[in-house]
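The following blocks contain the structures, represented as structure tokens.
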Structure P
Amino acid sequence: MLKRFTVSLEDSLLTEFDALISRRRYSNRSEAIRDLIRTDLVEQVWQSDTPVMGVITLVYDHHQHQLQEKVTRLQHEHHQQVVSTTHVHMDGNNCLEVVVVKGSAPSIQDLAHRLRALRGIRDCQLAMSSTGRDLP
């Protein structure tokens, strides 16, 4: 069942919101507001011990001494959270590794922080998600 409600915004904020809607290709304001609310609710799930899933993407210099071994060792230490990995050779020096993870949010965030801290990691991003099972 849908409910209608009114939102009051300053003109400048509404202009920015409409520009965001256009950039993200939403069909209307309602869809954008629903998406913003769901995103916030998923982020709240990540603050709890609820089982969640995520993707850690790493970009690193494969010439960095023993870096690949260190990345693999950390993944083995967190084998309960690591579901799958994919390794891609970006060019002659750089690799992209995608690590699909599942478990408690704190354990997944810990793995991402530990990977990010390794010398030679150029970029490390954690994309978090949940099943949305409890979201309206």
Structure Q
Amino acid sequence: MAPVFLLAGIAGMLNVLSIRLGRVVDRARVLEARLAVEKRPEHQEKLQAETEALWKRIRLVNWSLRMFVTGALMVCLVIMTLFLGELSAVDLSTVIAGMFVGAMALLIMGLILFLFEVSISTRRIRAGITQILHDTGSTEPEN
């Protein structure tokens, strides 16, 4: 039963990643449209820097999605192999264990990539807030 519950958790992560990807892509499109019409070089630089950060986030979310989908496929193979092992006289426990460890490794990589993406997102937000506070003469935000 554990692999089936694991699939439910993976589905939740895929949902979160898909939503984040959609929002980042939408933001990138808006910024690229603004960049195309912006005339002031200092604004162009800021828009370009934010666009580059968004594309980095898009790549990270894409790779994270790939890791989770591949991990989910491995879990499906584990479930299928568990059933095949029960129906046949062949001992597939080593194969099942290897596939499960592989699935866990893929999920760990997906989570690490997700963590990097969230880190970039929060860093960019903090930089924006810091810039606004600097422009208004306020102090920097707290950690």
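FYI, it's all coordinate maths here, none of it is from the lab. Keep in mind that this is a model prediction, so the values were computed, not measured. Cβ atoms are built from the backbone, for glycine too; each structure is taken alone.
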- So helix-only ellipticity at 222 nm (-39500 (n - 2.57) for each DSSP H run of 4 or more, over all residues; to 500), computed for just one structure, reads -33000; which one of P, Q is that? Q
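For the read-out Cα extents along the principal axes in Å, a value of 57, 33, 21 was computed from one structure; give its label from P, Q.
Attributed to the structure labelled P.
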- Taking 0.15 as the value of FRET efficiency 1/(1 + (r/R0)^6) of positions 37 and 109 (r between Cβ atoms, R0 = 30 Å, to 0.05) derived from one of the structures shown (P, Q), identify that structure. Q
- Query: Which structure, out of P, Q, was relative contact order in percent (Cα under 8 Å, 6 or more apart) calculated from, if the result is 32?
  - Reply: P
- Origin of the value 3.5, where distance in nm of label points 7 Å out along Cα→Cβ at positions 29 and 77 was derived from one of P, Q: Q
